[in-house]
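The following blocks contain the structures, represented as structure tokens.
Taken together, the values in this text are just the output of simple stated rules run on the coordinates, not laboratory data. A quick note: this is a predicted structure, and the numbers were derived from the prediction, not measured. Cβ atoms are built from the backbone, for glycine too; each structure is taken alone.
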Structure I
Amino acid sequence: MKTVVITGVTSGIGLETARILTKQGYAVIGIGHSAENCNKARESILSGNPDAIIVFFAADLMQQREVLRVSDEIKAYLDTECGGELYALINNAGCVRSWYMTTNEGYEQQFALNHLAGFLLTHKLLPYLIKANGLVIMTGSESHKRTKVRWNDIMLSRGYNPLIAYKQSKLCNILYAKGLNDRYASSGVRAYVVDPGLVKTDIGNKNTGSLVNLVWTVRKRFGVPPSVPAETYAFLCGQNKKPEGLYYYLCKENKYSKEVTSDNADRLFALSERLCGINYL
């Protein structure tokens, strides 16, 4: 049985992806922000599929100490229950912020959760992915095409703009996937980015100010249900031969920003390693 780890699994895209994958016979390890949310998600999935194989771990992935703690717990589970193999890691957890807020490490919160959390978690679980010739999937966004990385102030501490911070974090997702493929495709591991499109989720309503909350409440009415993009994650997981593309929308390869180059990916990789205090190679 193939095991998949999904972050941001207690609502929206993560929950629907877990629902689909468990119905298809995958074992799912979910990471949610709180034990309460994890319990609700577990009950929701089991109510529709009593045979689902799914376990949850609670962690605030915005804080690196929490990423390290939960990764150790998951590694122990993979060793004892899954033969030390991980077929797929779906880095789906994300956030939107209305103002400049930092983590315990002093990192801007959108950059920390949307990019660094997945970067660090993947590093910790990489040996298990390599053993399974697995895949890594990031939740991206079309908005990555309309921005650049602010290399001289990547935390945007000077003149913070929440939309720019979000766009930059989504560009970092695809640069990171590019960097992973450059380094590990020869080891059998492939990385992808899924563009979910406009989806009816609560991402813009969580811990945001009144203006962002109002704008997102209106905008998401025009979005698709989370079950629609969830199909693309299941599509990538279900291919016997890993697709060669990098960026996918509605189960099809899509074009991405010209900013996605090996040079930019390498630069982000080096910066992210330093911010996380790790070395991939």
Structure II
Amino acid sequence: MIVLLFLAQTLRIAIPYLFAASGGVISERAGLIGLGLEGYMLGGAFCGAVASYYTGNAWLGLLGAVVGGVLLALLYAVTSIRFRGDQVVIGIAINLFASGATRFFLRLLFHSSANSPRIPGFGVEQTGTGWLAIARNPLIWIGILAVAFMAWLLYRTPFGLRVRAVGEHPAAAMSVGIRVARVRYLAVALSGALAALGGAYLAFDQHQFTAEMSAGRGFIALAATIFGRWDPVRAALACLLFAAAETLQIQLQGAQVIPSQFVEMIPYALTIVALAGVVGRAVPPAALGKVEGL
């Protein structure tokens, strides 16, 4: 029973990572660094909460989250592709912009700098936190399907072939008639939509938006993307590993056998150790972070 509960909690914690890492894979395979995943998640969580609150419908809230994530992603894409900005700097700027904008509009709309009022969710409150809660939450199933969809899209469709081509050798892709900029715009927009769904999951799971509620999950999802060597399934497995570490952290905090400061370090320490073992051996897309000559 304890093992089953541990696995259930691991899966619930992994869902926002799965969404964001799937978005990170498609963006980076197209040659654009996914450093803005944190901002997409936070923006998606806020837009989803606002849409859900004012419409009273969680599904319309999801639509609002996707719109918010796509807009942030397109802002990143325009500044990176059209104006050839440094992708690392722009990614950090997107995260800072999302952090400041959500706090501003949180105070403007709800007269609070900390959290929104309660919003409609998917009934998880009434079913607890075990396997029944998982079965009743459609976002968990959508998150799992997102991984399979991304694997199919990248390896089984003409669009996926174009994404991989522009991420490896954009000049060669352009020589055979592929519109590199268009493919990259679409890939980044899809990245923003997926990461925003991860943020919406956080807001709907808590039935409210809380300032900075993404709490670094976008960066861990980016680490999972690298650890998974830019493959959707491997990245998903990395997400489950990081989620298991976070679940262990929660369990140890409840047991109070280790000082809480050390317990809180577990997911981040695991991230550092995992990346230290893979960086240098993993080969990223050859054109990642490069837009010169297009």
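Quick notes
- For 50, 42, 36 (Cα extents along the principal axes in Å, calculated) the corresponding structure among I, II: I
- Winner on mean count of other Cβ atoms within 10 Å over residues 63-70 once structures I, II are ranked, highest first: II
- Per distance in nm of label points 7 Å out along Cα→Cβ at positions 15 and 175, the highest-valued of structures I, II: II
- Source structure (of I, II) for helix-only ellipticity at 222 nm (-39500 (n - 2.57) for each DSSP H run of 4 or more, over all residues; to 500), computed value -13500: I
- Of the structures I, II, the one that 1.1 was derived from, the read-out being distance in nm of label points 7 Å out along Cα→Cβ at positions 7 and 119: I
- Top of I, II by relative contact order in percent (Cα under 8 Å, 6 or more apart), largest first: II
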